[in-house]
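Enquirer: The following blocks contain the structures, represented as structure tokens.
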Structure I
């Protein structure tokens, strides 16, 4: 059991979704007692056991299906030995297959002042925040006390040192456009759910022109949100961070960014048409 809990903690830290399979009820003769646990990963590997045999194999198969759907379920398996049953033990079991989704990761490339505001707000909104910068006096726990991870990392090696998955939202906010370009060149080909670049239209255009000239496909750059954030008239660092996080949440939750009053207020909606 201890190995299951250790593996679950490691998985949570790594940002990988996993299915926690637990025997919650047994009747009659069964290979394991209630409380037995097992982890099932998306590649089919497992940690722990709920009894082995056909019943466990079916549980793993169901866990993989539920992982793809992102939905937890309670299932019943029979081991009575009848046609279609999963064993001959003579019992029945209830198994809860809980899909444990990781916290989304907010990866901030650059540890300047805007990054401090972003880190605070990202943490408040439930993101696992990771900050990376090549300046030791900036990438410190003192400047980012609430984040999960602060790394002093060469920006040219950001992707090697920090894993970027489909659950990762990347904000590029380094100290200069040449450093922004170094980071964007790496992350644009990753499966990140969101890539945003802080900067003016002029700066963004210059970076895009350079990267296109290097042969980076246009369709890769199209997915970059730049200039970054929603247009809320932000002026202060905290307001800019709010506009960025609002855009990230819009992407994550499938929102539109439109004011709700234009969608749920028929009088206002008709007036604006």
Structure II
């Protein structure tokens, strides 16, 4: 079984609600915006993938042919240099449906082999053990004798909102959203007509075979900042310093963004 993360990076395509940036190519491919988005993508998303305890996964990144060529080159080099050509692929396509593009790519690459497709936005992150955990739950889904369908959705509702202000990570807030698209996974043959981007994630529990992993621990980070391409809501509760330090075991790379807290943790351990 293969794990494949699917990411849209400044893809000008069809979707539901769009920010002003996502709806206007001139704004979507503004140089300053692309620079900031690529920074988030590198420091948050790709960093979380690089640190996985189980490195056996693939990453497909979808972007637009409308993106300036120099930025296409920068994006391709960033992804391939980070994860390697054996694990990563960058697609540039005209305006269309991201879900159909991903669906066709997976079918062509894997055929009838079992694939677990995972939604991962270009400014979000998964926990350091996400791949390892997902493989276990995907195998449980495959062995489920009560599911007559050839596919199963797996949801990880618990995570954190990651607050970014003026380009800097400032705070974290607890987040619990059943069937959120954060880390949403589809376990199915590669030729399935399903795709997480072609599914109303809020209705998955009503319409599709699925289950939620509701352990009392986080599995993802949902970034909130001024350049979000989809609605990003924040819980009023903010983690204390001690609670932030506790998140480092799930997201070790966060420690460098809170140097004062990580130094305190090191001193306490001595």
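Enquirer: Assuming -11000 is helix-only ellipticity at 222 nm (-39500 (n - 2.57) for each DSSP H run of 4 or more, over all residues; to 500) as calculated from a single structure, say which of I, II it is.
Expert: Among I, II, the structure yielding -11000 for helix-only ellipticity at 222 nm (-39500 (n - 2.57) for each DSSP H run of 4 or more, over all residues; to 500) is I.
Enquirer: Quick check: 23 is what I get for relative contact order in percent (Cα under 8 Å, 6 or more apart), calculated from one of I, II. Which structure matches?
Expert: This value belongs to structure II.
Enquirer: Here is a follow-up. Of the structures I, II, report the one carrying the highest value of Kirkwood radius over Cα pairs in Å.
Expert: I
Rule-based calculations on the coordinates, nothing more; no lab input. All of these numbers come straight from a predicted model, not from anything done at the bench.
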